[in-house]
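Some structures are shown below for you to check.
Values quoted throughout were computed directly from the atomic coordinates according to the rules given, and no laboratory measurement underlies them. Keep in mind that what you see is a predicted model, and the values were worked out from it rather than measured. Cβ atoms are built from the backbone, for glycine too; each structure is taken alone.
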Structure 1
Amino acid sequence: MDCPDSPSPEDHAMIEAVGLSKRYGPKTAVHDLSFTVRPGAVTGFLGPNGAGKSTTMRMLVGLDTPSSGHATLNGRRYADHAAPLHEVGAMLEARAVHTGRSAFNHLLALAATHGIPRRRVEEVVDLVGLRQVARKRAGGFSLGMGQRLGIASALLGDPATLILDEPVNGLDPEGILWIRNLLKSLAAEGRTVLVSSHLMSEMALTAEHLIVIGRGRLIADTSVEEFTRQASSGKVHVRTPDAERLGKLLRDLPGVEVAAEQGTEVLEVSGADGERIGRLAAEHGLVLFELTPQQASLEEAFMELTRDAVEYEATVTTTAPAQEVAA
């Protein structure tokens, strides 16, 4: 007979937030936030500055106590796991290390708390590329080296679930490619991977699913493909030597609009998808050089969706020419 407190199989390797709220006096940093992060895919956790991402991540691992709601990791609260490093690897502040210790001794001290063997410390040192500096004091590490040490700490217990806050911060191009491939490979093994980042271009290459919040509230919980599709204009970019004829045929269709620049081979079509345009061109023997749906980038989709949720918005100012200032 199963223990009543045992997590069910479907709860394994999942992050679940249910009605999470966090208030600091009159300010609500996170408001009734619910989502589930499932294994097998990298999930990006996005939001403008001040959206509540870091507060949410801290609540997931018990560093902040929710004002209401709760979160479970692999079916239990973080504090209820007997050996949490084996269940959840978290990097919320990569530089939270004893600066006088070497990278190796920092990891060795963490390993000792969970009975993790020395050989595992050796493995993660090699995995994150710190072998040459493992015996040096962590206080002298660059930002990128500190990030690698933080990731090594998160991976130390070989956990089923990973929570990483801005893991590519400070990494060079080689390091960014490395962490991208690492996260994808971990997800492919069936692990649950939640990653926050401000680099939309990197999230577009790494994540398959997105959780987007703004002002502490859930804005979107969807795939990257669906997220960008919803923000796309629906226009199709067409290039053809028969632009004038094709444009006329398209304008005769109900609900279709065509923008064309005089003397060019380019049409911008809205109200008809690429398949419909291609079939129409084929029926009339017209040549097509290009037929491209105008897909929004992840950055464009993010900016559009979070437009009203930006807490700290910069103001564009202009500087008067020097002679005018002098006057």
Structure 2
Amino acid sequence: MPYKKTEQKFNGKIGVCEIGAGDAAISIGGEKTLPFLGGEGFKTAVGIAITDSPEDWEGCFAAVYGDDMKDPAAFAKAAVEKSGADFVLVKLASADPNGADNSVENCVATAAAVEAAVNVPVVIEGCKNAEKDAKLLEAVAKTLEGKNVVLFSAVEDNYKTIGAAGGMAYGQKVSAESAVDINLAKQLNILLTQLGVKPQDIVMDVGSAAAGYGFEYVASTMDRIRLAGLGQNDDSLQMPIMTDVSNDSWGVKEAVFTEAEAPEWGSQENRGIGMEIATASACVIGGSNAIIVRHPESAKTIKSMVAGLLG
């Protein structure tokens, strides 16, 4: 008996968000059904992460990038070239007041240099300090006006500043960060839209975890968000999802333990790549419209997987 594909129909549709400007612009979202089950061709954009504090990264990345890691602009350009990524995320970790406490001005200059160095859309991440990020991402939004970057990410403690600057005053995109909780995700989207940010200027950062480390919560949250947006036509949960799996994947023991510490586990680099691919692929299947990884080989593999699933 021949196989007949049955496509489930939903009333809702995931919104479309365009990031980047000019020829470099890409769109994420727009699907009308669950990932890879519909005829419209769900596709995940794949991003590559870089940082202005590479000393915290595993030693294998020095072998991949060499001296380019010392200059964020060169680092970003090399990362895109080596990975074929659709966009790049720059982590301004040096801004952390509990770390290097780099100035807003210096970090904004780094963001501008990265944006000028690559021909793909740019996502700008702060240092995960809500107060510093509010000042930093507002300044980034102003400096990069017209570039349609994603400010990654606004949280409950700073969404007013980032939302007003990013999605309204300077025409950037705003990522709404919630900690693997559908109710928090919905609440923050509502707060941003009530502030005046347009739904098409919002992406959701619903959180992640490394595969095998509580990832079932991530999977169930993504499923519930997508089913609410599609099946219940809940417009507060119809924004595209952007997920950075790089920190979680490269932060667990399988990726952190060196070959001297765990010789029986083999290559540390291969372990980290494997963890990242496993985590990223699970998020893609769960409905992430844009996935961010750290290693170029991870990006290549996920891009290949998405192309294969699309046939």
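Observations on the model:
- Structures 1, 2 were shown, and distance in nm of label points 7 Å out along Cα→Cβ at positions 89 and 169 at 2.6 was computed from 2.
- Origin of the derived value -9500 (helix-only ellipticity at 222 nm (-39500 (n - 2.57) for each DSSP H run of 4 or more, over all residues; to 500); candidates 1, 2): 1
- Looking across 1, 2, the calculation of mean projected area of the Cα convex hull in nm² that yields 27.8 traces back to 1.
- Computed 19.0 for mean count of other Cβ atoms within 10 Å over residues 113-120 - originating structure among 1, 2: 2
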